[in-house]
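Pasting the structures here.
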Structure P
């Protein structure tokens, strides 16, 4: 197949390009001028220079492509002005999906986030991981990133109802190689390796190997039901942060932090940190949006993706180990 990929220089996008080429597909990758392309090293693809706002470019370059993967997104937990993020995530999504429809793509896979899925609920004293059927409540759209991605997913859902061949995927917390930036979850591992985590705020995440997420995108194009969404996660990946740090200690030999920060302390510190950022212009070390999200355990069930798409399930410990190996090999760890 010929595939068009937006966001190809990002963490998920670069791994998707590698996976597509490994499986024998041809790839066109949309890259903005000056993009950091380290994650694309060693892979053969056709470069398209531009952005998600150039509808004519998108439609022209998508011509002849059977698949379109819209992975590009603006991901920030703090900005002085959030309008550009909404423009990229909402209007950019509309442009890409509509262009793919006009170009005749047979399958369009839109990359959303589990931040658009309802949070887990307590049932008989047990926290039950959320599924694709759980609708997020307005009060849990607690930051501009989640709001913009929710609006974008609504755009994708409406266009699917209108007849575009769209499948939605909602990755959980991917980890693994090629996390160039790194992502907030990858930064946790980097900080751990550099012993910059004296304490932690206990939360819950569903860890998934980024390679499985990349494979899940392709499987969604091959097998996904149009208009449906699939959580790309790991059925054994619902861990607390304490469990995650303990696993990292076993993998690396680096002692895990023992002190758990109370939520109210982290929240107060984040308020102060964010106020300072408005004066300095520098992003806060612990954004208020991130602390608020950490109040809840983001645990999800990928059962539907496993059943329908045959989503691979690399053990979370292996995903952590692969991330550690990549960060160490690429100079992120100070000696």
Structure Q
């Protein structure tokens, strides 16, 4: 019940604070203005990431101070890294930031997590494992940042993913981490009514980087506590869709001779929306896919056996390869605008 309370408190706080975030963003000029590569057609508030973080932090602090008796160092480092990612994104949203400086900020957030000792072990020299962790988590943060291109996609997927990671954290007795994960999930759910299907406020880089970090850090903690074996494929499955979209975009842009970091309406969800002809249904389908991936990951983690791990991983690999080939052949065309 205490863990569910973290989710519900964060949800309620997010519902109450998001309208205030909209007003504050308009007052101080924290706005996202329309561009050719974007779907919205009018200026929109950009402080959604800050609202989600504040709501989640207050909810987790309530759990930490009133319920959690043991000091959970991992949860503190998890939220500390999330704060760094949030601040980097807030700066970038307001003033812009050179890619090299942005990468340094992302690396700082990941380093905060690794300071807790959460470094996946692959049987390699420690320096190599640290480098792999940095590269994977920074790539995932950018993958979520790339994917924040349609109302509700990132907030919904993050809520689903973090709730799933919280299930595994609670199963292993990491209640502080589970409370933090559920608090962020609840804050995302409370934010969604203002972001989907029509948006009064966006997450911004602050929100997408902070949520990308939270998902990646949760995957690292889950991998780190899982017993050696096939179960360690679980966290990979749970974050397979953002990874797929990132690879899909990079491969197609390189194939077409375009810059990888040049934004555009060529993501997998953009192409899917051009087929479905409805952004709302597209986003709901992606949420369902994310839930199915998370369920598959939890099964693999729980059973820790070769047969279910190989069957589920193989099935999703085939589906993603098929989807990648089909979607790559769809001409890039803007789906019907849904942002306001």
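Points to keep in mind about this one:
- Between structures P, Q, the calculation of FRET efficiency 1/(1 + (r/R0)^6) of positions 102 and 246 (r between Cβ atoms, R0 = 35 Å, to 0.05) yields its largest number for Q.
- Which entry (P, Q) yields the derived value -24500 for helix-only ellipticity at 222 nm (-39500 (n - 2.57) for each DSSP H run of 4 or more, over all residues; to 500): Q
- Read-out Cα extents along the principal axes in Å, for residues 150-261 alone, computed value 46, 36, 19, structure in P, Q: Q
- Set P, Q, criterion relative contact order in percent (Cα under 8 Å, 6 or more apart): the highest-scoring structure is Q.
All of the numbers you see were taken from the coordinates with simple rules; none came from a lab. These numbers were taken from a predicted model, which means no experiment stands behind them. Cβ atoms are built from the backbone, for glycine too; each structure is taken alone.
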